[in-house]
1. Can you tell which of 1, 2 yields 25 when relative contact order in percent (Cα under 8 Å, 6 or more apart) is derived from it?
2. Matching task: 36, 30, 11 is the computed value of Cα extents along the principal axes in Å, for residues 34-97 alone. Pick the structure from 1, 2.
3. Can you tell which of 1, 2 yields 14.0 when mean count of other Cβ atoms within 10 Å over residues 50-57 is derived from it?
4. A value of 1.5 was derived for distance in nm of label points 7 Å out along Cα→Cβ at positions 74 and 106; which structure in 1, 2 was it taken from?
5. Identify which of structures 1, 2 gives the largest calculated value of mean count of other Cβ atoms within 10 Å over residues 122-129.
6. For FRET efficiency 1/(1 + (r/R0)^6) of positions 18 and 58 (r between Cβ atoms, R0 = 25 Å, to 0.05), which of 1, 2 scores largest?
7. Compare distance in nm of label points 7 Å out along Cα→Cβ at positions 42 and 90 across structures 1, 2 and report the one with the greatest value.
8. Given 1.5 as the derived value for distance in nm of label points 7 Å out along Cα→Cβ at positions 10 and 82, which of the supplied structures 1, 2 does it correspond to?
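Throughout, read-outs are computed from the coordinates displayed, never taken from laboratory work. What you are looking at is a predicted structure, and each value in this text was computed from that prediction instead of being measured. Cβ atoms are built from the backbone, for glycine too; each structure is taken alone.
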Structure 1
Amino acid sequence: MKYVFIVVGVGGTGSLVARDLPKLLLHTESEMVIIDGDNVEEKNMVRQAYQSHDIGENKANALAKKINTFYGNICESVDYYITKNEITEMIKSKYKSYVPVIIGCVDNNKTRLLLENTFKELDECIYIDSANSEYSGDVYITIKSDDAQYGKLRSEAYEMNIDIHPTEKSCEAQIMVGNLQYMVTNLKMATVVIEHISALLHGEIKRGVSIVKRFETIHIIPQN
């Protein structure tokens, strides 16, 4: 089975997922795409997989260069925010023979809903959606096969407030977000995502939700 892993958002959690994902793809036919419209800033050195020489460069481009240097040409980068159906179009034009795995590591619900709509548009897809606060978070795993859905999307589990898309954020709003998340939380979230990807590659993918708290991680498979 060939997969294309599409990591949307390569900040605190997503950059760590993208950094380690290539190790799982060695000796497979799978590929990866990373998407982010942000540039690397000095404050990102604390929680994210960047170094000082990356400052000022687009995050997706900076990571893709390193991945392709170390692991071969397996990573495509998209250096802008998704706003409509860009992922669907990319899959249909470039990755027709791959099973798409969308990995959402974004910090706003507007983009999450865009990713959910992408999932709904596709006949076959796996969606791994990560979200966290400073000390806790959760990862939703939803599968679509033969147009049947297994597991709930985040918006089907609880009401999601509509917030601001990154393209609409003012400089002041971005500064307020700052560096509030906790480095260890991002590491734990990325590890949970990587664990689910590893399970998928071994034919053991589980729908449901993994809940991450300080000193605790559990996985729940809802009855539906």
Structure 2
Amino acid sequence: MADTEVDIVGTLKGGVGKTRLAMMMALYLVTVKKRSVYLIDGDTISQTAYDWMKDAQRAPGVTWPERLTVVRHPFEDIDEHIDTVVKKADHDHVIGDIGGGNRAVFEAALTRAKRLFVPVGADPSETRKLPATWKSARNAAADSTVGGFAGYVVLSRTDHNTSLPREARDQLTVERQAAGREPYPLCDTELVKRVAYQRAYATVPRDFLDVPALLAEVGVIEKESA
């Protein structure tokens, strides 16, 4: 088994779709790529990832994959817990669903991460709150024990029947650069189908929507040849 990769899906703002992304990533890697995933629900307010698993296990006709372990761990020593899982080398991936506004947990998890995914809604009420998360991520990078992490911003719940996705993309990249600030590392892949992501809750889906494209874009999986 190759070294365990640690990816964090996190933000200090709730309601942006981070749990949907974290769980869809994990379920795709397990069911399609046949990898083993250990998912840590580190949201100190709403532990939706853990509830997803428990509700799916109770649902008729749903078989929860053996390769996916989901645990709750909303504590400041989450970094030590990640170290323990990685040292055991029983899993290909550790994915952290981290949020709830708990800066200490967010930063502790990131000190062990290879990648950070920050989903953000494509509207001004959400993009304006991104700097707080990004500042906290920078603090964590300075204390990384694994050489730092690559950070990615992912537009979530985009509706291309409006101009909001384009305006958000411009705000996070072009406008920042024009103002002499570093643009955010915004992924080309967007999480488009809001209702479909909502309906995935408590299931083991067959359609993983935009998630495979996102994982290929950032190098978690190989891009399919044309």
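1. On the way: 1: 20; 2: 25.
This figure was derived from 2.
2. Details: 1: 37, 29, 16; 2: 36, 30, 11.
Derived from 2, not from the others.
3. Numbers: 1: 14.0; 2: 17.4.
Going through each structure in turn, the value belongs to 1.
4. Numbers: 1: 2.6; 2: 1.5.
Of the options listed, only 2 reproduces it.
5. Values: 1: 19.9; 2: 16.0.
Largest one: structure 1.
6. Working: 1: 1.00; 2: 0.60.
Result for FRET efficiency 1/(1 + (r/R0)^6) of positions 18 and 58 (r between Cβ atoms, R0 = 25 Å, to 0.05) over 1, 2: largest is 1.
7. On the way: 1: 3.1; 2: 1.9.
The structure with the largest value is 1.
8. Values: 1: 1.5; 2: 0.5.
The read-out was computed on structure 1.
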